[in-house]
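Some structures to go through are shown next.
None of the figures in this text is laboratory data; all of them are computed from the coordinates on show. It should be emphasised that the depicted structure is a prediction, and the values quoted were computed from it without experimental measurement. Cβ atoms are built from the backbone, for glycine too; each structure is taken alone.
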Structure 1
Amino acid sequence: MKKTLIIVTLFSFFFVSNLHANVHANDKRAKRLNAVREAAEAGDDLAQFELGRIYYEDTKLLRNYEEAISWWRLAAKQGNMKAQYALGVMYGNGIGVEASSKDAAIWWEKAGEQGNVKAQYNIAQMYDSGEGVVKSEEDAAKWYKLAAEQGHTKAQYKIGQMYIEGIGIAQEDKEAFRWLRAAAESKHAKAQYALGLMYYNGGGGVPRDYVEAYAWLNVASLQKVREAEDAIKTIKEELDSQALQAAYKLAREYSSMYWKRY
C-alpha cells in the first residue's frame, strides 16, 4: 500500500511539474509572439519576416502558410531580402498559394539583387530554362557567376561549363578552369570530371598534365561518374611507370580530400 502510494505521489509530482513547465513555456511563447506581432503591425520588416517564419515553422502555433505569406509579403515590399527569398520559395513550390513560376522569379530576382546566393542560383536556373521568365543565356550566365562568386558550388560548375562552351558569355578556358577547379575542390563530381578532361586535353592557357587529369578523373569515378572510368583507361596507356606511380599517389591524396562520401 505504502509503495503504491509513493508511486502515485511521485507520478503526481512529475505530472504537476511538467504541467507547470509547459504552462510556463506556453506563456513565454505567447509573450514572444505578442511582442513580435506588435512590432510587425507597427511596420518593422524584421518583425514581419520573423512573424511569417513563426507561422511557417511553429506547429504549436497552428502552422498557417497563408499567414506566413501575408507577413512575408509586407516585409518583402519593404525590401527585406529574406522575405523576398521566402516568397519565391512559396510561389515556386505552391505552398500556401497557387504555384507561379513567374511570381517566384520576381521575388528571387529581387532577393538576388540584394545578394541572396540561393536566390541568385534559382533565378539563374530560371533564365537558363525559360521557366517563369523569357529564356536568356546571358542573364543565366550573369546570375550563375554572381552565385559562383559567393561560393555556390553548383553555380561554379555551371558558369565553368558556360565558359567552356561560350554560352551566354565569351568563351574563355582560363575562366572555365578557374570555376571548375573551385567546384571540383568542393567535391562536385561532374566538375571533377570536366576538370580532369581539361588537364588531359590542355590548351587555352591550361597546362596539359596527365597526372592531374588521372587524379581528378579518379575522384570523379569514385563519385559514380561513369564516363571518367573510360578516360582513366586511356590515360593509363599514355603514362610510363614513373608517371603512373605519381598519378596513383596524387589520386590517393585527392580521394581523401575531395571524395564526397555519403
Structure 2
Amino acid sequence: MKLLLIQNDVFKEIKDSLNNLENLLLSFKKERLDFIVFPEMFTTPYQIDLFNEYVQNDNSQVVKWLKDIAIRYEAYVIGGSVPEQINNNIYNTSYIFNRSGDLIKKYRKMNLFSVVYPDNSSFDEGAVLSPGEEIGVFATEFGVMGIMICFDIRFPILANEIMQKEAKIIFVPGAFNDFTGPLHWETTFRARAIDNQLYMVGVSPSSNSYGTYKTYGHSLIVNPMGQVIKSLDRKQGVICMDIELEEIEKVRKLIPIVYNKKI
C-alpha cells in the first residue's frame, strides 16, 4: 500500500494554499497512490480567532478540491481537516473520499485542544469549535481504517476503540506546536502504535505557515512495533512510502498484546 503524506505551508489565502498543494502533488501524477493524506487545518491558519473566516461545508471550495484530487489521482484522500460550519456550530472536520471521489466518511474531532502554557497564556479550541460525537472508522479495499485529529491521539481509549473495530491504520492529521511537539508528538504516536499494534500516520502543516501559532511539523509513519519508519523535519515536504499491512499480524503474533487483551 502506497501512502503520500503532504506537509504543506499554509498561506493566508486559501487559493494560495491550494496552488501550493497542486505543485507538491504534481510530481506524483504518474504514481499509483493508495492514500493521499493532508494535515489538520491544511488551508486554514491555526488561529482560533480566524476559524470563522475560513469555514467550509460539503459544497465549499476546499471540499470540492479534495474530491477532485481523489478522482484525478484515483486515490483515497484523507482531507486533513477544515473548520466545517453546520448552522451555528463549527467543527474541526476531516472529509474522506474514495478513489471515485465519493465521500465515505466525515469525522469531527472529538477531543478539542486546550492548553495553558508555562507563561500562563492559553489556547482553547472549545472557545470556537464544537466537539464531534462519533469515532472515525471507514471501509476500504484494504480493510477498515481509522482517523483521529491531533489532540485525540492523547486519549488511549479512543485509539483502542478504533483498533477494536479492526482498523489497520489510524491516520492523524495534527498540528502540535513548539511547546507540545518536542514533548509528546513522536511519543504519543509510538505509544498508540505499541498499544494497538497497528500503523500510526501523523501529518502536520509545516512550521512555515501563516499565523501566530507555531506548528511543529515532523509528519511521520510509525509501524506496528512502535518504530518511526519515516519522518520529516519542520519544513514543507512529502513522504511517499509503501507499507506492508501484513506486518500487523506478524507483530501481534510475535508480542501478543492485542490477542491477550482482557478489557
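Observations on the model:
- Among 1, 2, structure where relative contact order in percent (Cα under 8 Å, 6 or more apart) as derived comes to 8: 1
- Structures 1, 2, by volume of the Cα convex hull per residue in Å³: label with the highest value: 1
- When distance in nm of label points 7 Å out along Cα→Cβ at positions 41 and 217 is calculated for each of structures 1, 2, structure 1 gives the greatest result.
- Source structure (of 1, 2) for mean count of other Cβ atoms within 10 Å over residues 49-56, computed value 23.0: 1
- In this comparison of 1, 2, the computed figure -7000 for helix-only ellipticity at 222 nm (-39500 (n - 2.57) for each DSSP H run of 4 or more, over all residues; to 500) is attributed to 2.
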